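These are the structures, in structure tokens.
Just so you know, all these numbers are worked out from the coordinates, no wet-lab data involved. Everything quoted here is computed from the prediction, not taken from an experiment. Cβ atoms are built from the backbone, for glycine too; each structure is taken alone.
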Structure 1
Amino acid sequence: METYNQTTDKLNHTQNHRFFRDDEFWRSIPGWQSITSDQFGDYRWQLKNSIASIDKIKELLKHRISDQILEDCKRAFDLFPIDLRITPYIFSLIDWDNPIDDPLRRQFLPLASQFQKNHPFVLKDSLFEEADSPINHLVHRYPDKVLFLALGKCPLYCSYCTRSRLIGGSSRNGRKQSISPGLSDFETMFDYIRSHNQIEDVVISGGDVSLLSSDLIRLIGKTLLDIDHIRRIRYATKSLAVLPMKILSDDDWFRALIEMNEMGRKRDKQVCIHTHFSSPCEISEWSPQAAERFFREGMIVRNQTVFQQGVNTRIDVMGLLIKQLGYMNVQPYYVFLLDMVPGIEHLRTTLRDAAEMEKSMRGLTSGFNIPDFACDLPTGGGKQHVSSYDYYNEETGISVWRSPAVKPGKAFFYFDPVHRLSFDAQQRWKDDKQRILMLREALSHGSPDLNPDPLYGVLV
């Protein structure tokens, strides 16, 4: 990774984070040359014209995309656990003159030629959400917080989705169970929260709440605010990054969120938005306008970024993103290492990459606008700072962690991508016995008094 001094002088001495493209960029797509700004800015047009097939990509781009790349995309989705869906907004922002290297294409339109073999310890449910779900659609891992899974759909499907086992429709790899709670399920979830008075914080997610109806926004929000011990509610939506038109043109949905915010304030409770920008390339003038609309209504918006190879692993790119978010009054909150789910090894980074990136960001802007770089530990250890491991061996790529506030007495592992290791280490990872030896060695140096999950096969 490049050094701080090589890339950040221009961030400190220019104001490029204050300027956002405001051209009619979608007109560069042959199929949308006649689309007006009013049409493109209507969330209903965006959802109706979402790209959900390889044939649609060919139809829209015509001569701007090669048959080779289309075939590469098709092969990717034959292997991939999640279906294709991209909003016209994001599709138009992809650099179709160089799609191979484009950070948006990398996030939302995988190419089979870029895939790496899955790590031996990938898991469909890497974070053990199902193990930490006392009832359907509710994850209770942290003592005072629950994850309320309200729906199973998004306006756009991310290649790295941690819930690819549930989100994105049944792919060519088979059918999957989806998140689709009804009103009776909601009542069961509310009853659980009422009966556990240690819970103060509820994250409403899924899925993306931009596809939740205004009535359900109000129903869920009001019911939770009526519970005395609930102090904080977060609505999770990526729409500011991938469908800002939802915020700007769906007034009833927007007002429903603002009503919940106002109701919360009257009760000394916080209601806020959590969103999800990972690249400056996602941001045009539409996103600051959407963020401004929330800001003027007093709604707090926080951002969670996913650290991805070829997307935001350059210091100048991450620095620009953080400063853009701060300028838009969106608080950079977290930067996450990718979860260890299938199909995303080509996007994963090393733990060292993340730790060095955070170090480089310190001092770039105000401290409250520097996000925490975190690893959400496989097998349910929760979010830990990237430098808080007990042990890290960069040769084997194995790090050992503990999470005393979440699951005391248990050791957790995170693993660098095998293809980023030395040749000798890659050979060791091909051997089942060597894997166990490497894990035992790491555990003996890191947390010898703790037990890892049995799935790793380490006897202690």
Structure 2
Amino acid sequence: MTPDAFINDLIARARVAQAEYEKFDQRQVDDVVAAIAWSVMEPSRNRRLAEHAVQATGLGDADHKFSKNYRKTLGLLRDLTGAPSVGIISEDVAQGMVEIARPVGVVGAITPSTNPVATPTNKVMNALKGRNAIILAPSPRGEAVCGELVTLFQSALETVGAPPALVQKLPAPVTKVTTESLMCAVDLIVATGSQNNIRAAYSSGTPAVGVGAGNVAVIVDETAECLDVAEKILASKTFDNATSCSSENSVVVVDSAYDALVASLESRGALMLDADAKMALQQLMWPQGKLNPAVIAQSARQIAQMAGIIPESGRAFTTLLVGETGTGPDYPFSGEKLCPVLALYRVADFDAALAQVCRIYSYQGAGHSVGIHTQNPDRPIRIGLELPTCRVIVNQAHCFATGGSFDNALPFSLSMGCGSWGGNSISENLNYRHYLNIVRVVTPIPAQEVSPEDLLSDYWSRYGK
């Protein structure tokens, strides 16, 4: 069967299933979402999926993926429980406005190898919440675990009386040709992964929601408690061997806090590299100017061994630290590293920290998010007003916070919109409302007419007519 024939068959089955599913009421839809969530959260299945993900992709840590699959799915289920997505979802009598939720149809979802369980699950739950069908296009390395995941999803759908073809995947081998054919045939694309995939989604001619590149910078100012900051940064940076686009990549430290922070990081398991070790690491990680796939989502110890870095005898470490001063292609540590390697910048004061983050984001990572550890409540607001970022994460372990957490108000998501700074159509966390068409029924209300004087009198008084 030709690629186009495969795609046509998948789309045809998806449309039949979606037409049936569109008749489900809110309670039935919520049962479907719950069934999908439990199919991943159930401990024995989650353990098998987490181990399969690491085995198939060679990326990350199985225990951490087990935790990620559970918490991200449970958090999204919390967000979706009670959220209206069928029929009338809001009604404002005074304004004569009724909002009705309708499906978008068939969704094509591009998913990465770094999170081959959590990301597809998130997209499937959001799509099904809106009574859509969804077809997954996994990365080639994540194809096998995606196949296992879809089998679980289809079984869960049958359990609650929903059509199994609501969730499908591209057949193996997943190729650029079949993925592009899928993107042209669906009604909406939601794309997470490489920037090549994001650009292909936006240029496909199909409505698309893509997300930008990570390269998170975090500011530590003179008011921060360094031991607490070090624990949060390292917990985030080492989680799943830094597969998350929300993991810290650079820490910009105000001068008066720098020595204390470095000491705190070292006491918690970081290894500060000297100039020779830094050069050896750079040659390993960027042998031809591009990030070496061999280091992605590997442990710090594995990376050090590959680079020929030998620490002090018996020295245990979980993260490699390098001092950095510049940004751009000639300073590759200023970019995204996707492994437990962290760049440290020493700056004079908070103003200099803002300028340094701006330089980093002029190279990579604009729009995604900026972290700050501070006791000064004005400084996060300044970041939001001055830097090209859609999220400011305050006093939190970054990779746990950016995609939603039980202790912040961001929606649970594995796809963070980066706005125009990151070349994206959204500037918020991808969530179920992006999978809906919302119809607005508008009826007459008492006229709210105004005169030019009502609106222009202040302007006229200052500038004249």
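A value of -13500 was derived for helix-only ellipticity at 222 nm (-39500 (n - 2.57) for each DSSP H run of 4 or more, over all residues; to 500); which structure in 1, 2 was it taken from?
Of the structures listed, the value fits 2.
Thinking only about mean count of other Cβ atoms within 10 Å over residues 134-141, which of 1, 2 has the largest value? If you can, show how the numbers build up before the last one.
Numbers: 1: 16.9; 2: 23.1.
Result for mean count of other Cβ atoms within 10 Å over residues 134-141 over 1, 2: largest is 2.
Out of 1, 2, choose the structure whose coordinates give distance in nm of label points 7 Å out along Cα→Cβ at positions 38 and 446 equal to 5.8 when calculated. Let's see the in-between values first.
Details: 1: 5.8; 2: 5.1.
The read-out comes from structure 1.
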